[in-house]
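Some structures to go through are shown next.
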Structure I
Amino acid sequence: GHVNPAVTAALCILGKISFTHSLLYFIAQTLGAAFGTGIMYLVYSEAINAFDGGVRAISGPNATGIIFASFPRAYLSNTGAFIDQMAGTSLIGLFVAFCCEPKNQIPRNLMPALFGTIATTISMCCGLNMGSPVNPASDFGARIFASLIGYGTQLFTFHNYFFLVPLVAPIVGAIIGVYLYQFFIGFHIPKPAATVVNVNKDKCEMDQENGLRQVKECSQL
């Protein structure tokens, strides 16, 4: 399983899951993120109230909205943010395509560790401009929950509807990453050589005769 719609989009492009299943995955991933945000809010609600005095804001000295969702730095435009997220998740899409390529023969039991490593690495390296919302579900689901506990529609209208950037850009980036892999790498990897098994026909016939003889001897006992 996976909890990132960007990964879901990559798998859909690769033909691993259908478009309908991709939509269902996205809904489930977003609801899961919203539910998880709710649990963490219950844990830290008193700390949040102590900091902002119960005034839910996304900007200013006592803003707490950044706890729930990503926001751009003051210098960053929506276009720059879109490029930022698209570049980061294109690496995820490329890596997913690499791991799912049968010709690469990546062991399935290693894939979770590989996915976790690349996602963590990208999050650490590409988080300066706007945090690291390379997962559309975690950002959008948290925004939905936060809008219900006092932050309101400002989570969606802020910075000229910035919320669309972490929602759309990672999916676009993942799709681009898949096609980059296929164009520059995947199409050029030769198929593994077929394994030829030599069968000794005489030995096979002898084994069959011995087996029949043993069955007859047992039936006569």
Structure II
Amino acid sequence: SYNILADNNARNHPDLYLDVPWDALRWDSRRRLIIHEIRHWDSDLVCLQEVDRFREIAAEMKNKGYECSFKGRTGDAKDGCATFWKSERLRLLEEDSIDFSEFSLRNNVAQVLVFELNGTQKFVLGNIHVLFNPKRGDIKMGQIRMLLERANALAGKWDGIPIVLAGDFNSTPESAIYKFLSTMKVKYCIRYFLHIPKVIVNSGYYRID
């Protein structure tokens, strides 16, 4: 799973990447390196977030035997979530998506898909890009809860199959969001709830070579 940084976001928010060389931000350079990274690992499943050049990536992936699904954000946003899977290994049985704006939870999106592996094992896959805003833990938790509800509903429909979650959760291992996902428990009070994210923003970056 990778957040690949939407080209539109990189261009519209240069203040966030002042210490990143422009060559590392240019879409032509990043697209080539992103595809190289994915091919290197040769995964059966690939989940991407901040995808705004879906057709370009999908064309590259289809040449390598992947099928794909995309859910774009609404409003002015140009990006969305994309899931790719190897057709020789996985079969898509059911597909659903969540547009959080329909529930007053901002314009983020998520995908919920049911796969069958090699004609035997079935599982639910959730792919989400959670809201970034460090001050809106309530929105973050609402998005996570809705994803879990939708994934659990599909898992139950298919006789209680396992659930796999992927995505950019915009949370650190020390955050309440992480603790909630790993324990299904969270302390609830107004002061604590509004500070759920505890996102640490740094000026570093990771370049795929």
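Every number here is computed from the coordinates shown, using simple stated rules; none is lab data. Bear in mind the structure is a predicted one, so any value in this text is a computation, not a measurement. Cβ atoms are built from the backbone, for glycine too; each structure is taken alone.
Kindly point out which one of I, II the value 12.3 was derived from, the read-out being mean projected area of the Cα convex hull in nm². Among I, II, the structure yielding 12.3 for mean projected area of the Cα convex hull in nm² is II. Suppose you compute mean count of other Cβ atoms within 10 Å over residues 80-87 for every structure in I, II: which one lands on 22.6? Comparing all candidates, it corresponds to II.
Consider the structures I, II: one of them gives 0.40 for FRET efficiency 1/(1 + (r/R0)^6) of positions 8 and 128 (r between Cβ atoms, R0 = 25 Å, to 0.05) as calculated from the coordinates. Say which. Among I, II, the structure yielding 0.40 for FRET efficiency 1/(1 + (r/R0)^6) of positions 8 and 128 (r between Cβ atoms, R0 = 25 Å, to 0.05) is I.
Of the structures labelled I, II, which one yields 17 when relative contact order in percent (Cα under 8 Å, 6 or more apart) is computed from its coordinates? Going label by label, the one that fits is II. Of structures I, II, which gives 2.2 when distance in nm of label points 7 Å out along Cα→Cβ at positions 104 and 144 is computed from the coordinates? It was calculated from structure II.
Taking helix-only ellipticity at 222 nm (-39500 (n - 2.57) for each DSSP H run of 4 or more, over all residues; to 500) from the coordinates of each of I, II, which one would give -9500? Checking each candidate, the match is II. Computing distance in nm of label points 7 Å out along Cα→Cβ at positions 64 and 88 across structures I, II gives 2.4 for structure I.
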